[in-house]
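Listed next: structures, encoded as structure tokens.
Read-outs throughout are calculated quantities, based only on the coordinates presented, and are distinct from any laboratory measurement. This one's a predicted model, so the numbers in the text were calculated from it and none came from an experiment. Cβ atoms are built from the backbone, for glycine too; each structure is taken alone.
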Structure I
Amino acid sequence: MTRLLPLVLLFALGLAADVRADDALPLCAGPDPSGLPEDPGADPARRLETLARWQQEDPSASQKLRMGALYRLGRSHPAALVDADLQKARELLADAALDGELTAMASSAELELAHGDAMSGMVWAQLYAHYMQIREPSQHRTYQADLIRRGFAALPPGQETEERVAGNVRAVLDRFGPRIEAGFAAGPGDDATAGPPCRPLHQVYPTELRGSGRVPLSGGRNTVRRHDLHRPGMALFRLHIAPSGEVSQALVVESLPGPAAGEALRASVQRLRFNAVADGAPTRTVLVPLVYDDQSVRIRD
């Protein structure tokens, strides 16, 4: 049976909470939602200003991923903000991946496979599967398996190819493994607040998924046909959560292999429900990857 399941529930839940902020401090201001680059309904000029500011400053790994995704898909990205720029996308996504952004590893793999560098694509695919199994172990690894299958299909068959792939993966791990691990330890940094000390929103109003993370594909076979969704896929969404726990907005950050997954899965991710908080609480924001699992392929452990 075709189904969806998120491999990672909430990035916000992974933020360090061992040290609680002083309750006397004011609540940190959330990011300005009016200029989010991924929001196709926002003012284009404000969105481009945000993108330019990120590029001029020292962007976080998550911001590099978000910029890289926009440049990778260009106008076919659901946000349709900028033209495709493969060089910018390659640099941003690789940098984000080496700073511990798991989705950026998959994005880098898709970019290289789509543009003729099968070996680089395969190395990124192997790194993505390797770190996903360490960081977010799951028996449902259909997208990872399909990505690796496509990587091998683009390379010459045989033992020599497998040895080259393994050697290249080891070389990356030897050289960049400590940097990747440091990125994991640092956690996401998109909403870090400059200025006076304050209480982070995720500590005051935590976000927890209610019910099962597995949801049926909204629209079923009609959605598959309409979006030509005939292979496993994954989309990373930025969800805005109302105090009631309902998803008030779902923005596509990244869609893999191409734009179809993000468009097809948006209605499904909006069916997720989270814990309710006080009526006057600000909108909470979480990043949720949703995977389309058609059970077509499995990784053999």
Structure II
Amino acid sequence: MENWVGHFGEWLRHEKRASSHTVSNYLRDLGQFQIFLAQRHPECIQQGFLSPKKIEVLHIRNYLVEALKACKAVSVARKLASLRSFFRFLMRQGFLETNPAKEIRGPKLPKQLPHFLSVDEVFRLLETPDRMQWRGCRDGAILEVLYSSGLRVSELIHLDREHINLKEGWVRVVGKGNKERLVPLGQKAVSALKMWLSDQRRLGEEVFVNERGRRLTVRTIERVVQKYVIQCGIMKTVTPHTLRHSFATHLLEGGADLRGIQELLGHSSLSTTQKYTHVTMDQIMKEYDKAHPKA
């Protein structure tokens, strides 16, 4: 019996070049689906592995209904996305002719607008690290690059020296789906990177490392951001992705073209980028309500 879940994981890692976080989420979702089938629809399991040809639309619907009892709608939507991706993979491999998860509608999700910092808050955050210290120098460069270029944290941690052109002020990023793009670096980010990369003790190719010279993890970057958010007194929940949202929102508020922002963010669809127009419109309406005499 083929271990199709295992094959799917290998495909995600080596062909799709998905992040370890993404692979882990997909495989965990499929593992939970397999446990559900083993308990409720054992005919879909053979020799301890999923038997994809025996899985029907009804099995998936039953699983999602059960999942909604214990999980938030957004988590169930992700589980459905994992199943769709898995069955698409099986179709590409010629093992299945149809995708049983394709026509299933996911749970209705509340519309969530991106959280972002004001320009003043960003400046306060960027000025907080003590750049005369080794760690502060590194952390300052991390914060500057996140805000200056709007990188995903997974893109940031995989930066190597060869990806950065400090002379011309750009960084080459390998984003989702193994797609490359060039993103400008602002002068502050270039200066911070020059200072950080000039450390003669650092011999490796990795740009952002710990004291042992190992590449930083997503979790470490999250802790770095949180540390300085607390230090500078910003009373908000801020993650590395908040800086990406702030990057896009401030560009749009400054008059940047939506298509250009789409390219900078590495969004495959313009609709993903358009959520930032709702953010800026919300801000406009708040100002209108505060200031207009007839509001």
helix-only ellipticity at 222 nm (-39500 (n - 2.57) for each DSSP H run of 4 or more, over all residues; to 500) computed as -17500: which structure among I, II? II
Can you rank I, II by relative contact order in percent (Cα under 8 Å, 6 or more apart) and just name the one with the largest value? I
Test item: mean count of other Cβ atoms within 10 Å over residues 81-88 calculated as 14.6, pick one of I, II: I
For Cα Rg over 2.2 N^0.38 Å, which of I, II scores largest? II
